[in-house]
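The structures come next, written out as structure tokens.
Laboratory data are not the source of any read-out in this text; all were calculated from the coordinates shown. Keep in mind it's a predicted model, so treat the numbers as computed, not measured. Cβ atoms are built from the backbone, for glycine too; each structure is taken alone.
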Structure P
Amino acid sequence: MQSKLPHVGTTIFTVMSALAAEHGAINLSQGFPDFDCNEELKQLVNAAMQQGHNQYAPMPGIMPLREAIATKIARSYGTRVNPDTEITITPGGTYAIFTAIATCIQPGDEVIIFEPAYDSYIPNVLVNGGTPVLIPLTFPDYHINWELVRSKITPRTRMIMLNTPHNPTGSILSETDMQVLEQLVDTHNLLVLSDEVYEHLVYDGSRHQSILRYPALLSRSFVTFSFGKVFHNTGWKMGYCVAPAHLMKEYRKVHQYLCFSVNTPMQYGLAKFLETPEHYLSLPAFYQEKRDLFLQLMAGSRFTPLACNGSYFQLMRYDQISDEGDMDFSVRITKTAGVACIPVSAFYQDGHDDHVVRFCFAKKRETLELAAERLRSI
């Protein structure tokens, strides 16, 4: 059989997590917390199980959860979304992204993707017959060069993919970015796929510039989210997609044959949990405290932090330590210093290497303290 993804191997997250396990290293590589999710949320899910909510949910998701999401969107972004026709519950954010691409990308369509890029984007486009058009974010603050974007648009361009807050860089889009994007997609009649799984992890008083704030953009966009990322339960694989009714109608045609529906008791638990806005309004301060702690603990090391305005990832330059490539450096410190990270070159198709590595700070205080102690010794 001819492979549809001949150049795709094991993800860097699997590789580095396995290496960390093999050498007993602290795993700051893969993006998941080492602390548990909210006890109340677990109790709500358990209660739903005990109440008999254990069979198939409706294909788009249970209405109480979709209504709770619509209420949250109105409160957070001032936008009214129809829970019946414009929200679909998905088994995680990565699934939501794939389904959006499968819904609208035809063979030969071009999709603009910014690098460094989360590792599922390019394979998602390729497996659906599309052509990724790769545009580098500008180092070291990883902003978008919109003039370069304009130069890459052709009659075959179908979609622009965004990620804000951004994985792996921790950068965020500005209001100006959104205004330029709005003009660009209108001029060229493009779709937008916006990955916003870290929507509540925005720091220093900044405001998350969601597509949901901009009606003209939302009218041509799929916007994807993750409960797992924001509520510390990545293993639950719970997310959702928001899109205008005409796009969501097509999205659900694909969704119903990929998974049909998503685990029922977790939907009921999340619906009740969202009734308390503080559960998500408290997240920026919660994670900014962890970011600040990690930076404080790393002071005095030979690593140089880059700006982190969102997500739960901190990039560090190591040019004062070594001139090794970032993959070799990451493997070496995992083995010898006992801390695993991710080489940022893994997020580029051509392996572009700025000698920068990514650390996940979604960890307990004692984990960060021990990791920083080891990293300061390098």
Structure Q
Amino acid sequence: MTKTTSIRLKQVNSRVDVGWGCLSQLGSVIRDQISGRRLVIVTQSTIPDSYCQAITKSCESVGFNVQTIGIPDGETSKSMDQVSAIITQLLTWRLDRHDALIALGGGVVGDLTGFVAAIYLRGIAVIQVPTTLLAQVDAAIGGKTGVNHPLGKNLIGSFHQPLITYCDVQTLCSLPQRHIQSGLAEVIKYGMIMDAHFFNQLLTQTSALSAVSGPEPWMQIVQQSAQHKVQVVNDDEKEANRRMILNFGHTIGHAIEVAGDYQYYFHGEAIALGMLAETRLAIHLGLCQESVYEALFSLIQGIGLPTQLDIPKSDPKSGLMDTMRLDKKAIRDQLRFVLPTKIGDVTIVSVAESDIQAVLDTL
């Protein structure tokens, strides 16, 4: 096990721990932070049993009573029906406000479990244990929780900070290549919005980013990405202004996910397409140079992420605008976008639908 690095969210009394082979230490890490003695792990069948067993053993060894809830795999689990099912089980077990939930898995598990924790008995503690790259660098950090609505993604939710986001980077070794690629889309995002040096590092590492077999370069990638996310959340927890920059690629990306019924593209794949489309929009509006798009395209293509919309429908683009109109960042029916001005810098602007449609037509 490597030494665990802690990154603190000072404004919201939370932290991110990043280590290698550290799952078996979780019990001792959280023992003094939870006054209750009952923990419930929420996870999915695709998560290796050994992860749940390691956490259960670790937590039981320091005096916790541990139960487990399994939820169906996939984005469709992020529903109010699933929220209700979990809450019914928690009530059956008589979990109280001093107890806690543990979200073990990817972004779906983290979003759903965090939302349940936010509303159960008006709020109980949650520990995020992300096991996908996407969750370790983004989804499990910062307290955004929620579920989907048939009309759009993450439209029902709450801000609820975890006690700790506990990242064992070694868990990434079990991920298929496509999941690694999907997570790297969010890593690329940090380079685009705030760190040109990080972006250029990724450009030189693409051949080493197809799988996880050891700590390097993945410990550094997760730590640096987490630090970027923490920096932004510390400045603006509730997305009043600056935190919006984390949504680069997500306005169009989320609409693409909906167009594919959450089945055709992984989240990161849709965000990669969204980042490319929104960079084209920035060029269309005169905000950045063509070279920005070329560099982004080269990195996304080099990692193996999609660069062209390809959903087997007669016209998948027809519903993208309708979905975007429900975007949480819209104000008074005006769609706002996070658009690059150069590698490492973005601006937030309102964009006319005619300009958006012009770019959508090129996807």
>> Suppose P(r) over Cα pairs in 10 Å bins from 0, in percent, for residues 258-353 alone works out to 12, 30, 24, 20, 13, 0; of P, Q, which structure was it derived from?
In response: P
> Looking at structures P, Q, which one was Rg and Dmax of the Cα atoms in Å, for residues 74-233 alone calculated from, given that it came out as 16.5, 53?
Replying inline: Q
> Taking FRET efficiency 1/(1 + (r/R0)^6) of positions 146 and 226 (r between Cβ atoms, R0 = 30 Å, to 0.05) for each of P, Q, which is largest?
Replying inline: Q
>> On relative contact order in percent (Cα under 8 Å, 6 or more apart), which of the structures labelled P, Q is highest?
In response: P
>> To test your reading of the models, identify which of P, Q gives 0.45 for FRET efficiency 1/(1 + (r/R0)^6) of positions 34 and 306 (r between Cβ atoms, R0 = 41 Å, to 0.05) when calculated.
In response: Q
